[in-house]
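Enquirer: The next part holds the structures, each set out as C-alpha cells.
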Structure P
C-alpha cells in the first residue's frame, strides 16, 4: 500500500518539475475615444401636463400638440447625438483608404 501511495505521489508531483509556456503579451489596444455630448442633448425635458377635471376638446387637442412637440424634440435630440457621435468617430479613426495605399 505504501509503495502504491508513493507511486501515486511521484506521478502527481512530476508535473511540478516542468515550467509552463510563457503566455504571449496581449496586443496593445488603442486608447478608447470618448465623445462627450452637450448638456442640452441629454437633459430631460418635462412632459406636458395632462388636462384634468372638466376639460374641453380644445384642451385635449392642445395637450396632444404639446405632447407631439415634446416627443419630436426627443427624437431630434437623439438624431443630433447620433450625428455627433458619428462625426467624432470619423475624426478619430484612421482613414482606411490611406493606410491601404501605404501597404502597397
Structure Q
C-alpha cells in the first residue's frame, strides 16, 4: 500500500450566489428583518401610601403645639407617617411635650 497518494486537505468551497441578510437588504432583494423588542424593564417599587391615621396623629400634635404647616412641613409629615405606628406615637409625644420654663 505504499503506492497510495498522500491525502491533501480540501479547499473550502465558496458559493458566490449566497449572501447574508444584510447584503440582500442592501441590494433590495429582501426586507429587513424585524428588530426584536427589548424586554420591558421592571418598574421601581412605589412606596406604600402613608396611613391616614398616622397623618392625622401627626397633624393633631402639630396643631396642638401651635405649628403652622408649610408645604415642606407637609412633606415631612407624609414621610414620618410612613414609619411604623410606634415610632409615629413617639414623635407625636415629642411634639406635644411642653418645654420647661428656665427659672
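Enquirer: Work out which structure the value -1.27 belongs to, where log10 I(q)/I(0) by the Debye sum over Cα atoms at q = 0.35 Å⁻¹, for residues 53-92 alone was derived from one of P, Q.
Expert: Q
Enquirer: OK, next. Of structures P, Q, which gives 11.2 when mean count of other Cβ atoms within 10 Å over residues 21-28 is computed from the coordinates?
Expert: Going through each structure in turn, the value belongs to Q.
Enquirer: If you don't mind, another one. 29 is what came out when relative contact order in percent (Cα under 8 Å, 6 or more apart) was calculated for one structure; which of P, Q is it?
Expert: The value was obtained from structure P.
Enquirer: Let me ask you something else. Given a value of 1.51 for Rg/Rh (Cα atoms, Kirkwood Rh), calculated from one of P, Q, which structure does it belong to?
Expert: P
Enquirer: When mean count of other Cβ atoms within 10 Å over residues 5-12 is calculated for each of the structures P, Q, which structure yields the highest value? Show your work: numbers first, answer last.
Expert: Values: P: 9.5; Q: 5.4.
When mean count of other Cβ atoms within 10 Å over residues 5-12 is computed for each of P, Q, structure P gives the biggest number.
Enquirer: Which of P, Q yields -12000 for helix-only ellipticity at 222 nm (-39500 (n - 2.57) for each DSSP H run of 4 or more, over all residues; to 500), as computed?
Expert: On the way: P: -19000; Q: -12000.
Matching structure: Q.
Read the figures in this text as sums done on the coordinates, not as results from a lab. Predicted, not measured: the structure shown is a model, and the values here were computed from it. Cβ atoms are built from the backbone, for glycine too; each structure is taken alone.
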